[in-house]
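Asks: Take a look at these structures.
Every number here is computed from the coordinates shown, using simple stated rules; none is lab data. Since the model is a prediction, treat every value here as computed from it, not as a measurement. Cβ atoms are built from the backbone, for glycine too; each structure is taken alone.
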Structure 1
Amino acid sequence: MKLLLDENLSHRIIPSIQIAYPESSQVALLGLNSASDREIWNYAKTELFAIVTQDADFQELSLLTEGPPLVIWLRCGNRSRSELTERLLAYQEQIEEASLDDNIWCLEIY
């Protein structure tokens, strides 16, 4: 499972999650920093990423399109990079399970 961090999340999280989520990236690292949500969505779908975000935009898009890709919505408020990293690592099993369930389009993490 590879994660695509939205532009509102630091690219500096990537090295800390690479073992758990190989080939993960962040939109700016892929040249998508000026892309629309729909373009990021389509890229994630084509390249088999799950989108990690703190915004409701991708959750709303998942309701309209019924996924994939899986959206991981971090609803824990503004946190440090290390706290966000810890959450992604702590929820790895739930994220993996959600990615395998065709009926789950969005996983909310508090």
Structure 2
Amino acid sequence: MEHQTSLIKGVIASAIFTIIFIMAITIIVELVPPIKDWLKSTFTHHWIGKGVLATGLFTLIAVLGSFYAKKEDWDEVAQYLNWLTVTTILGGGAILLFFIWEALFRK
């Protein structure tokens, strides 16, 4: 059972970091055109590039996180899930607010 909680915590931690990465890279590529151009030239489209980078990041952190989180603690898993929920809401909200700002105030 210990390995199971370690894997779960690793995957949840990975999801949290990946959400933060996607939120940040989405906003950054809109503000810094050379990064968007690099993603396009490297991966044929900036969204494909974000997806490839996010997948790599998710996989790396999930593997490393599952080795790091050794203690079996289902309460800690619940706490990780709470952080994942908060991160998802804040990340989605940040992207939404950024694009509203882009549409209304940036020309």
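Asks: Quick one: distance in nm of label points 7 Å out along Cα→Cβ at positions 12 and 44 came out at 3.8 when computed from one of 1, 2, so which one is it?
Replies: 2
Asks: Where does the value 2.9 come from, among 1, 2, when distance in nm of label points 7 Å out along Cα→Cβ at positions 52 and 92 is the thing being computed?
Replies: Structure 2 accounts for this read-out.
Asks: Right, another one. Ranked on relative contact order in percent (Cα under 8 Å, 6 or more apart), which label among 1, 2 comes first with the largest value?
Replies: Going through 1, 2 one by one, relative contact order in percent (Cα under 8 Å, 6 or more apart) is largest in 2.
Asks: Just checking, which of 1, 2 has the largest value of FRET efficiency 1/(1 + (r/R0)^6) of positions 36 and 76 (r between Cβ atoms, R0 = 41 Å, to 0.05)?
Replies: Once FRET efficiency 1/(1 + (r/R0)^6) of positions 36 and 76 (r between Cβ atoms, R0 = 41 Å, to 0.05) is worked out for each structure, 1 has the highest.
Asks: Given that log10 I(q)/I(0) by the Debye sum over Cα atoms at q = 0.13 Å⁻¹, derived from a single structure, equals -0.57, which label among 1, 2 identifies that structure?
Replies: Source structure for this number: 2.
Asks: Given 1.8 as the derived value for distance in nm of label points 7 Å out along Cα→Cβ at positions 4 and 28, which of the supplied structures 1, 2 does it correspond to?
Replies: Structure of origin is 1.
Asks: Thinking of 1, 2, which structure, once helix-only ellipticity at 222 nm (-39500 (n - 2.57) for each DSSP H run of 4 or more, over all residues; to 500) is computed, gives back -31500?
Replies: Considering all the candidates, the number was obtained from 2.
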